[in-house]
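K.L.:
Following this line, the structures themselves.
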Structure I
Amino acid sequence: LKKHPETVKVLRSYHLDCIGCMGAEQESLRNVSWQHGVELTSLLKDLNKAITK
């Protein structure tokens, strides 16, 4: 997130609002997507899109 702040908007669009949570830095996107019922492939696609804009 520090390197690509533009991804915050994408994470929030998936209702992944725990960006500042204590354990957020240790969690993988795979685990977060599973815990929140988010399709990992779609999330990764949208994150990559945001980074390459």
Structure II
Amino acid sequence: MVAKLKDSLSTISSSLFTAVSLVAIVIAGMLVFINLVLVGVIELAIQIKVKVSSLI
């Protein structure tokens, strides 16, 4: 009985660990994507600003 309980507990903890690591990977990927988008938007804004200031 105790051995069965320990076995199921270890299974649950390992699956929890897997789920947590997957979520962490997904969050990290989203953060990288957001950073790339932000950098792209900032660079675009700088280019537009330079073009506008060169026209004036």
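K.L.:
Quick one: semi-axes √(5λ) of the Cα gyration tensor in Å came out at 54, 4, 4 when computed from one of I, II, so which one is it? Write down the numbers at each step before the final one.
P.N.:
On the way: I: 16, 14, 9; II: 54, 4, 4.
Source structure: II.
K.L.:
Next up: Given a value of -36500 for helix-only ellipticity at 222 nm (-39500 (n - 2.57) for each DSSP H run of 4 or more, over all residues; to 500), calculated from one of I, II, which structure does it belong to?
P.N.:
II
Each reported figure results from applying straightforward, stated rules to the coordinates on display, with no laboratory input. Quantities reported herein were computed from a predicted structural model and do not represent experimental measurements.
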